[in-house]
Structure I
Amino acid sequence: MEIQGVRAIVTGATGGIGKAVAESLLQNGAAKVGLLARNPSKLETLSSELKQGHQDDRIIPMLADIGDQEAVCKVFDEYNQQVGGLDLLVNNAGVLIDGAIFAVSFKGMSKYPLASWNETLQTNLTGVFICTQNAVEIMARKRVKGLVISISSISRKGRSGQTAYSASKGGIVSFTFALARELAPYRIRACAIAPGLVDTPMAHTIPEDYRNEMISHISVGRIGRPEEVAHAVKFCVENEFFNGSVLELDGGEYD
């Protein structure tokens, strides 16, 4: 499988990793790249930026919240009607709402809000399910060699203060393992990428002292770059023997 001529959709396209992945796909000759995001102003800005360096008709803005099944079905159907098929889905959209499940301090007792848990799982895991289901239906009907890449995280192994986020990113890996087996008869692959700390707006929501502590445990001595995750996506696309597996991209992070 080659990126040249591929028809793709990238969720969370306006984020740091999503933008880098979309740019990489366009630079490497993708025929169409759907930019799926829920913020209309950010989506318009990104579309305009990418269109300055690439053909306008290769870029397709797609406005929807990935946790909204009806909205996702609509934009995927519109993409399919306009493009005539789909070869690659990159499940990148996600949220990070940190907090301990239970804590006691001089301020008293606190508990992680159920609403935050539900929002995290709805976006990070249910959203992946919804987008994948729509994508693989198009791929299977068109009988293409499809690929679903889902962005997990090194936090899937469990990180203090991230029970919801860790659960959602661990769920993505289990989902990917099962998906690869289910989709094998249709010649559709499924794999995951698990980045460590990457220089994105999401990473900068982490308190600076905690972020610096995390960086001190990375063997290469620095934070990752979105372009490095985009390069990992390129590897997954081009290596057809990579299937049902997780590619860790954490700079050699250790406990």
Structure II
Amino acid sequence: MIDDFSLGGKTAIITGAGRGIGKSIALAMAESGCDVALVSRTEKQLRESCDYISSFYPSVKCISIASDIMEVSGVGEIVSEVESQFGKIDILVNCAGVFVMKPFLSGMDNKMDAVPDFNIPMTAEEWQIQMDTNVTGAFNLTSKVAVHMAARKSGKIIFISSIDAIKGMSYHSAYAATKGAIISLAKNLAVELGRYSINVNCICPGFVHTDMTDFAHKDERMRNVMVNMSPFRRVTTPRDVALLAVFLSSSASDCITGQIICVDCGVTC
């Protein structure tokens, strides 16, 4: 293996690491030799992920932190715990997110049997929970971690956005708005934090089959639409996203910052 792609001796915080893309990123980073701090609100899932990592990669240190990144006090505790356990923070992956699929307007023949109460338009509460988790939570943790990275003049920050922020799709308006905000945040931080040798990049996954999107992938009609939008005629896997995250966390990507990279099997071609 080329050393530039190794994460040996590095430490990372991964949010949303209890399942889905976040968990896959945590496993891939551990496979690459990185010590990992797994963060989410689901303690049981975090422990299972850490147990798996400890079993297969015994030389890697893994800790789990059950916390809500929407709480400012909580993110301070996350950073303090990682600093205490690992002594430094080299990498931050902002992956925690929620997705609500709803129409913007009523009375437009909105039919989606796989989604309960789909005929009811997006509510203010559903808008806010996505904005709070996907945007504010990422901002809260990044602002705390960036202080430590700036002091060391080194760091890699990765935001997980979505192709929804790039390609318009029906019924994804609120989620897409949050992911568009993440792209803008990443590009602006890349400029502002570059003076501290901090790389900031954004990954936009395509139609990834995870627990959060299981309802869509189990619906044959929706699944066929997603598959047929790809030149490869397949959907993206969590592992596809994880491998790019490892690259963007390694020294092989030291000259890459402010970039928005789609991992979507060609859906946005």
Structure III
Amino acid sequence: MRYLYLYLKINILNYYIFLLNDHKTGFTLSKKIVKIINNNSHLQIKTRTFYLFWNKFNEKNKYIILIRNPKEIICSGYLYHKKCKESWAINKNKGYLEWWIKNGYFTKQSIKDNKKYIEISKNFSNPVCYQDKLNSLSQTEGIVKEMKCAAYLTIIGMYNLILNAKKYKNILILKYEDLVYNYNNSITQLCNFLDLNNSLTKKIRVNCLQHNLIYQKNNNNITNHTTNKDVKLNRYLNYWNEDIEKQFTKLFPINLMNELGY
């Protein structure tokens, strides 16, 4: 019976569902939510990480795109990379995308299309590891550095992805902020998009609640990788200043924030 169930679970749909996320856009949170949905339904949502490499859509499939305020991505990345244990950040001459490419995570065509970004990513920890670079700079300098490195790839990828996604109807764009501060409505919206019934939606909301940051804060159980320990909306304002804004305006498209809905 178990094998029959697994067979039916795999073959019940004639289309695929993909979650598209990226570094510091709720990568860990979204994977946990998808895992709970998969475990409690007939669905098998597949996760694709790094927006730059997955900017192609098929009208037969469904796509969930998780986005985040670009300024929060920058500040969260800066704070996280100053203390993280990720190999590319703590070892010199390690490529940011090296592991993913070596393990065949991207298609050959997407690697070819993103060659210039891959070349950029090779220099983050060259010749000094990225973490040491950040810790040797002032706060403003470090945030600008993050903006031009890891966060840059995420934000440019997110911008290009959303511009393309707006041409399609089979795509749900979810904001990370809504999953935190508007939890019930955002999970319900997600389940409706996936055509899950009310009973299952309620069950998923309950099971996913343990991963909501406000819930974790209220229960003194904030995860270690979370940089916004106070779960403050627009936390980036604590770090942002005129110099950072000037660099942000120079680096990114003028319509970036509007296109993303921030």
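From which structure (I, II, III) was percent of Cα pairs over 28 Å apart, for residues 38-173 alone calculated, if the value obtained is 24? Don't skip to the end; give the middle numbers.
Numbers: I: 30; II: 33; III: 24.
Going label by label, the one that fits is III.
Just checking, which of I, II, III has the largest value of mean count of other Cβ atoms within 10 Å over residues 86-93?
Looking at the calculated values, the largest one is I.
Quick note: the coordinates plus some simple rules give every number you see, no bench work behind them. As the structure is a computational prediction, the values presented were derived from the model and not from experiment. Cβ atoms are built from the backbone, for glycine too; each structure is taken alone.
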